[in-house]
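Following this line, the structures themselves.
Nothing in this text is a laboratory measurement; each read-out follows from the coordinates by a stated rule. Here the structure is a predicted model, which is why all the values come from computation and not from measurement. Cβ atoms are built from the backbone, for glycine too; each structure is taken alone.
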Structure 1
Amino acid sequence: MPTKPILQIPETVKADTVAYRGHVRKYLDGQTAPADFWAYRVPMGVYEQRTDGRFMVRVRIPAGLALGEQLDKIAGLSARFGNGVLHVTTRQDIQIHDVGIEDTPDVLEGLLESGLSSRGGGGNTVRNVSACPRSGVCPNEIFDVTPYAVATAEYLLADRSSFNLPRKYKIAFSGCSEDCALASVADLGFFARERDGVKGFSAYCAGGLGGSPRVGVTIEDFILAEDVCEVAEAVKQLFDRHGDRSNRNRARLRYVLGRLGQEQFVALYRQSRRALQAESLPHQPPKIRPIGSGPEPGRAGPGQQPARQRESFAPEKTPGFVTGRLWLKHGDITAADLKKVALIAETYGQGLVRATQLQDLLITGVAESEVPLVESALAELDTAVFKPASVKTVACAGAATCRLGLCLSRGLADAIAARLEADGTESDTIIRISGCPNSCGHHWVANLGFQGRAKRLGGRLMPYYDVFAGARLVEGQARLAERVGAVPAKRVPDLVAEALEAGATDARQLEPIVARHADVGDAALPDEYYCDWGADVPFSLNGRGRSEDQSGGAR
């Protein structure tokens with residue numbers, strides 16, 4: 001069972017965290033202009049919410065792994081300084097909401113005490129380095145990628161240049177070709193490979209979602225596993241030199257690829273890497289070390305029987321052990337329940353809790369014989385964590401708290417769930433919802449996805465959603481979803497019900513269904529069409545403002 005923090009916080013990050021308190025004091029005393037303070041606090045992972053005067057702190061969870069005591073600390077900080085509800089993001093971070101700006105120094109320093117940080121949680125920075133959520137225990141992985149993801153994060157975080165890039169820089173590690181980590185659409189994505197018994201990675205670059213999304217292109221067919229920091233540094237330097245700092249809307253790495261073309265882009269990457277090999281890296285990479293994400297040495301399960309097929313428990317590579325999944329509605333869990341989950345993981349599992357790209361939590365290393373005990377413990381939580389009766393939805397915060405949100409994406413997710421539960425519909429399809437074009441809900445990689453927008457009909461604004469379908473995430477064969485059409489928000493639940501009943505999650509199959517629901521005709525629509533899901537007032541864009549992110553996305 002791991003006892004040390006997963007990520008060794010670099011001294012530079014510690015110094016920046018301690019210095020943050022002084023910057024807040026100067027801002028509150030009126031010595032620092034709001035714009036100057038904004039430019040400082042966002043790269044520290046502190047965002048202003050849509051409700052004026054309250055802030056969110058985004059905590060980096062390295063490769064999605066947190067110790068029980070770290071979750072206990074996060075929960076305690078949320079209960080003391082926030083609203084007591086934690087949010088798991090699609091990049092495996094955990095967010096603390098509704099914090100007063102005067103309390104944010106206490107939150108950041110409290111995180112540091114437990115080996116956690118929000119540094120780089122926002123702004124034009126190296127973001128949380130993500131990985132397959134079951135790394136180390138997945139039966140299908142080639143090898144455990146967690147140590148390499150953590151080493152890459154430690155290396156990049158130690159250099160202050162990583163916090164002043166043209167835009168955000170996202171890195172992901174997948175343990176096999178199935179791409180649970182979304183490495184195919186990352187700025188830099190690594191896929192585990194093995195050649196002649198030697199561990200290594202293939203590498204893909206300049207992928208991304210949001211505006212002008214694209215799948216990454218191959219920059220390495222095979223590198224030695226220990227060379228991941230060198231590749232990450234080479235890509236970072238290419239990005240730093242060629243990213244468009246004059247136009248943040250076209251500054252992401254994928255725009256560099258689009259501007260230069262694949263051949264020149266790859267040539268510049270190779271030139272950048274050769275220079276590093278000749279001159280050495282700016283600083284020494286950390287040693288690749290065991291993280292404790294795999295099976296404990298000598299630990300054997302109770303017998304060799306396969307794990308029972310339970311909806312919330314999946315077999316691990318060690319016979320007799322399973323992973324428990326907590327299905328979180330909207331990725332939310334109360335602080336009190338997070339403390340209990342941490343204790344359950346320490347009592348029955350590896351002591352690790354893992355955040356997933358689907359906004360859920362995992363408890364790994366549970367002996368099959370103790371599954372009933374874990375189920376009983378989870379049943380005592382106030383948060384519902386067992387598999388929903390209908391479908392799994394991934395939804396961004398939307399206009400409820402995000403300053404860029406157009407539609408109430410969580411309200412739509414609730415409406416879809418209610419519609420399907422009323423019909424008794426169950427499906428393995430994962431529905432992804434983004435409240436605006438920035439794709440924080442990952443609608444571009446959905447089997448069935450929705451992107452919020454506003455449309456004016458009869459002189460009134462109406463919440464609308466673009467419909468997407470048919471994405472595929474497999475190494476070398478990845479493709480983005482296709483936009484099929486757009487429908488009023490109030491018709492989306494019926495559309496989903498019809499699509500799932502017909503088994504239509506391919507773009508071509510969906511076209512006639514979307515066309516029927518898109519047709520608003522000439523007759524006046526009911527007033528409810530002009531209200532968003534979860535709202536009883538007319539739809540408007542009031543409260544929407546500039547990106548707190550400096551980079552057009554919330555995750």
Structure 2
Amino acid sequence: MSYKPRSLFSLIDDINRTLFLPHIQRPFVWDRDQMARLFDSLMRNYPIQTLLFWRTKDAIKARRFMPELEWDADLSDFYDEAISKENVQKVFVLDGQQRLQTLFTLFAGGLDGGHEAYVDLTSGSVADAEGLKYHVDFSRTAPSQAWYRLRDLKEADAQRNAEEIADRENDRLAGALKEGPDERKQREKLVRRNVSQIASLLREERHFWIQELDGVANEFPYKTILDIFVRVNSGGTKLDAADLMFAAMKEQWSDIEQRVEEVAEMLNRTQLGFDKNLVLKCLVVAHGRGAELEPEKFTGPASGKLLEEIETEWPRAEAAFKELVDFIERDLGLFSEKAVRTFNSFVPLFDYLFHNPSPGESARLQMRAFHYKAQLFGWFGAQTDSIINALHTRLGKPLMQFPLDSVKDYFKGKQDVELTRQHALNMRVRHIVLNLVYFDTFGVSPFKVRFKGNEPHIDHIYPQSALRSKLGLGADEVNAMGNYRFIGALDNIRKRAELPSTYFKRLKDGGVDIKRHLLLDDYANDPAKLVFSKEAYLEFLKARGDRIVEIAKRVVNPKPS
């Protein structure tokens with residue numbers, strides 16, 4: 001292994017000629033702020049860590065750096081078949097893609113659309129609100145007289161030294177700026193210092209250090225390189241578990257990440273926020289490899305068999321994910337993360353659907369009960385992977401019915417398994433319970449809104465301020481589940497603090513189905529019964545609470561199938 005300094009000029013010169021990205025690298029993910037922060041660090045002579053390269057002649061899929069940076073680029077457009085072949089020598093970047101692509105974009109490329117990097121040669125004396133002293137930006141033309149195009153250092157000014165460039169820029173600015181002698185002196189000093197540092201960054205071999213694993217002269221097989229790649233990218237927040245596992249999988253199935261991302265997008269039409277980690281967890285669990293997301297599962301001796309199984313069974317898995325989406329929408333009516341405490345409960349449901357496609361209505365009722373028990377009782381609050389693995393032994397096989405009783409047996413003595421009145425009226429799970437009640441009663445989720453931004457708020461049926469100030473009730477009586485309903489955000493903003501009898505009469509007269517809010521026929525048919533008195537309120541609170549408990553128990557504690 002060699003360890004040596006390199007000039008940025010030589011690194012940029014090697015990019016897409018001998019220096020490439022291996023296919024295991026994820027896409028470029030830095031935003032403009034991160035790119036600007038790297039430049040600011042270099043201008044301050046801060047260390048930016050060593051870059052790790054691998055020289056090889058192996059047949060490894062090689063990807064070019066982007067000459068014009070695109071954040072949503074199709075990476076397949078940048079693969080180089082000729083370079084990827086066996087016996088073609090190339091150098092791969094194992095650690096440092098984000099930094100090198102940023103530097104390549106700043107000094108030799110640009111952004112998609114013709115925007116190039118410019119630096120403010122008069123910056124550097126004072127830090128801005130983001131803590132940056134040195135200002136760099138992308139534009140089609142110089143933002144102002146003080147901005148210098150960084151590509152000129154490799155092009156128009158390639159043969160000029162830093163002193164010549166600085167003198168020219170200072171002379172140009174002297175004729176364009178209105179400034180006093182002291183301001184001019186300070187500006188000239190900044191320009192000279194900045195040009196000198198930028199030229200040093202590009203031309204001198206002291207800012208960038210490279211560790212290179214020479215797989216041509218020495219033995220560095222791909223398995224070893226993959227292990228190194230996983231380890232160097234497992235610290236900090238560079239890559240999450242899914243990214244590391246994809247890095248290990250891509251050698252055998254290059255499309256795996258795209259397939260998983262497509263499934264995550266499909267799941268997210270429910271607006272619940274599924275990620276790649278959960279999709280991968282579903283897959284490894286259904287294939288009997290445990291819920292723990294570890295890159296070693298795809299680098300060890302049995303890795304080839306697991307990935308072969310996933311690829312072969314992909315149509316079956318994709319069908320199970322589609323059924324999971326259908327179940328979430330049609331049987332649970334879930335369209336908001338507010339109505340979900342944990343996403344891990346969806347893994348056993350996928351496991352069951354993978355092994356038991358197209359379950360009947362009776363099984364779906366049991367699945368629905370499982371979901372709500374898991375959410376309301378905190379079944380996945382701790383030791384989640386161990387719980388998922390235990391449930392796999394009960395769910396991950398062909399079955400005649402969804403084994404809810406067997407699942408309850410597992411949790412008995414450790415967690416609650418049957419819904420009680422206390423569960424249903426627990427204020428901490430009010431979004432879950434109210435969504436259950438609304439959807440089960442009326443077949444429509446209150447969160448499935450037509451206009452984004454109109455997701456429902458929880459609102460008091462009897463106004464809380466009046467209950468406190470006029471009836472002298474305490475928080476437990478005011479903020480009780482029986483007094484809560486969902487109301488659209490826009491309606492909530494417009495809503496006045498009316499007493500319930502007049503407010504709901506006005507809605508009813510306007511054609512609104514107020515039973516969706518009140519749940520009780522007597523009050524929905526005659527809003528005048530919503531009398532504003534302590535006795536009437538407590539009577540309503542109990543009656544509506546009883547109705548909520550009744551509906552929730554029917555869903556969460558179904559009769560045995």
Open item on the list: When FRET efficiency 1/(1 + (r/R0)^6) of positions 129 and 529 (r between Cβ atoms, R0 = 41 Å, to 0.05) is computed for each of 1, 2, which one produces 0.45?
Closed with: 1
Open item on the list: When mean count of other Cβ atoms within 10 Å over residues 57-64 is compared over structures 1, 2, which one is greatest?
Closed with: 1
TODO: Have a look at 1, 2 and say which one yields 3.0 for distance in nm of label points 7 Å out along Cα→Cβ at positions 81 and 441, as calculated.
DONE: 1
Task: Structure responsible for 0.10, with FRET efficiency 1/(1 + (r/R0)^6) of positions 73 and 505 (r between Cβ atoms, R0 = 41 Å, to 0.05) calculated and labels 1, 2 on offer - done: 2
Task: Highest-scoring label, criterion being distance in nm of label points 7 Å out along Cα→Cβ at positions 185 and 321, among 1, 2 - done: 2
Open item on the list: Comparing mean count of other Cβ atoms within 10 Å over residues 225-232 across 1, 2, which structure shows the greatest value?
Closed with: 1
TODO: Check the numbers for mean count of other Cβ atoms within 10 Å over residues 153-160 across 1, 2 and tell me which is largest.
DONE: 1
Task: Structure responsible for 0.80, with FRET efficiency 1/(1 + (r/R0)^6) of positions 337 and 417 (r between Cβ atoms, R0 = 25 Å, to 0.05) calculated and labels 1, 2 on offer - done: 1
TODO: Can you spot which of 1, 2 the value -0.19, -0.51, -0.81 was calculated from, given it is log10 I(q)/I(0) by the Debye sum over Cα atoms at q = 0.05, 0.08, 0.10 Å⁻¹?
DONE: 1
Task: Among 1, 2, structure where volume of the Cα convex hull per residue in Å³, for residues 409-472 alone as derived comes to 168 - done: 2
Task: Computed -13500 for helix-only ellipticity at 222 nm (-39500 (n - 2.57) for each DSSP H run of 4 or more, over all residues; to 500) - originating structure among 1, 2 - done: 2
